[in-house]
Structure I
Amino acid sequence: MRSLPRRRFLRQCAGSAAGITAAPGFCDLFGQDVPLAEKLQVASIGVRGRGGRLMLNFAKQKDVQITHICDIDSVAARSRAAEVEKVTGHRPKIVADYRLLLDEEGIDAFTIGTPDHWHALPTIHGCQAGKDVYVEKPDGHNIEEGKAMVAAARKHSRMVQMGTQARSAPWLKEAAEYVQGGAIGKVVYGRAWETDGRRELKAIPDSQPPAGIDYDLWLGPAPRRPFNLHRFHGTWRWFFDYGAGDLGNDGVHRIDYCRMVMGIETMPRKISCFGGKLVVPDDAQEWPDHQLATYDFGGKLLTYEMRIGTNPPLLGHAEGAAVYGEDGWVLLTNSGWKAYDGKNKLVEEGDTGAGHQCEIIHVRNFIDAVRSRRRQDLNQEIYQGHVSSVLCHSANIAWRTGKGLNFDAETETFDDAEANKWLGREARKGFELPEL
């Protein structure tokens, strides 16, 4: 990797890249002219949906240039390249296979907005090639992939940030400081949840892939299967081969900020999870629409409740978390927090109004950490992202086995042979995890 320019360090967002930043800091960058030689050169891998929004958030930073768009969907790639050109005046090059980017010395970093089963390999190969990486959540399709991603980041001294963007929310830092400062007494329990509208996928026949799609490359490490539109754009995450269900989709966010505010930074000791396809038992989806997961951290408990298709929302919010202490509790939402005393009286609240800006703040935090080369500057460095991802994967494994499981944080294995079979999977030939 070429050395990053040191002639001028960009202003820190709201004072410090190491802390949770606020909106005014990054807004300053939009009006600045940054010489091309000082711009972070970024290749965006996977640019439909969430990946496309991530790409644009990077493109809007005046100290960034999107050099390449990489996607197996040539139609989507051309559309995104046009969007970048409209924003920046520069049209990025288009490639279908990220492996063509690994030897490009002019690329400093990757953004990865692919489906979950394509998070690990570009991250690991990117680290090996000297690229820093911003990768969407969860960190990998399974625990072994995530563990390998952490190992690659460590071995090659790369800045790797996971896209649980609430970690960069100003209100989350406020809530964490309030709770961990003792305002609600000893904290022993946290509850995170997702409640959403009914979701149904009626079975449809297999078909040919749409024009412009490299379907074999899209499958990558996943098992070879005939193309089916339900198992592709937009709805792939509801199938075992590609996603982690709603636990790995939305649940990872709520679990992550719940444990952050509680001050939990370690792996769980014990996990249990029950649930199933209860609302739409006969549709094409594989992952449950209802799950109840419990995590024992030794002295602290965290639960996660997922209800897709049943009402009402919990505590007035379709998604959120609550942290309970001896003297009160704190409600966490996607844009603020409220603290209540033991008699349920509102005593404190915080809302920066920047909930919708968290993604850009998270992007800015990554960019500043790439320049500082200080791993501790990242708001969601890959290991902590991996911990939250393990919580999702381990609960799914507990659900699949129907067992309460003990987890060894050092080896990242269970005390059960059946459960350990789900730690990873045998990848298709040519898409195996590399030796690290």
Structure II
Amino acid sequence: MSRMKTTLSQLIDDFQERQLPALVARDADFPGVPGKADVAIGMRRTGKTFFCYQKIQELLEVGVKRQQVLYLNFEDERLLDFRVTDFQAILDIYYGRFPENKDLECYFFFDEIQRIDQWEMFIRRLLDTEKARIFLTGSSSKLLSTEIATSLRGRSLSTEIFPFSFKEYLKAGGLFAESPQNFGSRTAAILRKAATDYLETGGFPEALNLDRNLRVEVLQGYIDSVILKDVIERHRVGNVIALKHLVSQVMHAPGGKFSVNRFYNTLKSMAVKCTKNSLYEYLDHLTDAYLLYRVPIHSHSEKARMLNPPKIYTVDTGLLNAMTFRKSANNGPLLENLVFMHLRRNGYEMEYVTTRECNEADFFARHKASGKVILIQACWDMTEQNTFKRELRGLQSAMQELAIDSGTIVTWDDETELAGNISVVPVWKWLLTY
């Protein structure tokens, strides 16, 4: 038996004996359409593996035998030499161990499969020839574009996995198993404290219960891993200095407009060589890896969308805090990032609005499935009158120009109803909606 076959045999046996870890149930779910591969995608360390374990646990609870489940993680260092020609060995070993499974529906989980070149050909063959349900994970959104566009078009459905939502964070901390329906003083106090902690720590599962110094170290490691594995290695990027400057720049200005031209000139003034095309590519790679998100201006003109720089947000406020030193007085951008991610994980596509009078609204959000449209403004509090008036004016102007009859201002802790059908909602309550 070859060394790779020996390794695969060991890994298959190990999974059969392994006890599944304790889980925080995620609000997401695999669609589970017969004949299609289910794919969980998202940034590294967001919990895609545990999401697979959650599905395995559900299968076992409804009577599926453990022997009908196969799980392999292709980022296991013992599989570093795995090649596309080794895929058949998985089936040979598995069905050799459990020949009775040839007549049963089996459940195959392949973690971080995009590491293996031409993996999609094997998955296509599995779907066509075996009585198997396929579950895949990957840390690249292009997992579902280039590869699947060729071999798996129409044969897969994706589920995005993000760091914990606020609801999941409350569940993980043992505070509320279900979202509270009433907000008495005790419940409100718990939610305020939880929101403060959530803004600071973010929602990466592994980082939640660590002390601050260790958490910062772990989260910085996540970013280093994305930069190294998902950008430098995957896309063969050579200009590491420019790439790291780019990451640092956008991390220091969450929700800020990012101009490649302006940043290119900044690098030039620092004697860092890089082309504008490379910077555009790096942004694409970081977006593909789910670390960053671009929000364009709301316009029907493609020229306007190209001329106006996008706003850039980050997948998690904990990462932002780990990468930057930020005074508490400047928490507004963190709140805006929190609002963005809540809308993004709930299926909204977003644009920012600049009205004809040059007023701005943070989010014109349209739900991908239902088509529902909402206007959202993020504003830390109402006490700084000039700031609040500017934010209110921006929202009112956008509502009028876009003919939208209601709007929401998400604050840290203010709550009221304003004239013109505008609701002011504290973030600790708003994050439990949608």
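A short reminder: the numbers here are calculations on the coordinates, not readings from a lab. Quick caveat: nothing in here was measured; it's all calculated off a predicted structure. Cβ atoms are built from the backbone, for glycine too; each structure is taken alone.
Details
- For helix-only ellipticity at 222 nm (-39500 (n - 2.57) for each DSSP H run of 4 or more, over all residues; to 500) computed as -12500, the structure of I, II it came from: II
- Highest-scoring entry among I, II, by relative contact order in percent (Cα under 8 Å, 6 or more apart), is I.
- Which entry (I, II) yields the derived value 58, 53, 38 for Cα extents along the principal axes in Å: I
- Top of I, II by distance in nm of label points 7 Å out along Cα→Cβ at positions 283 and 323, largest first: I
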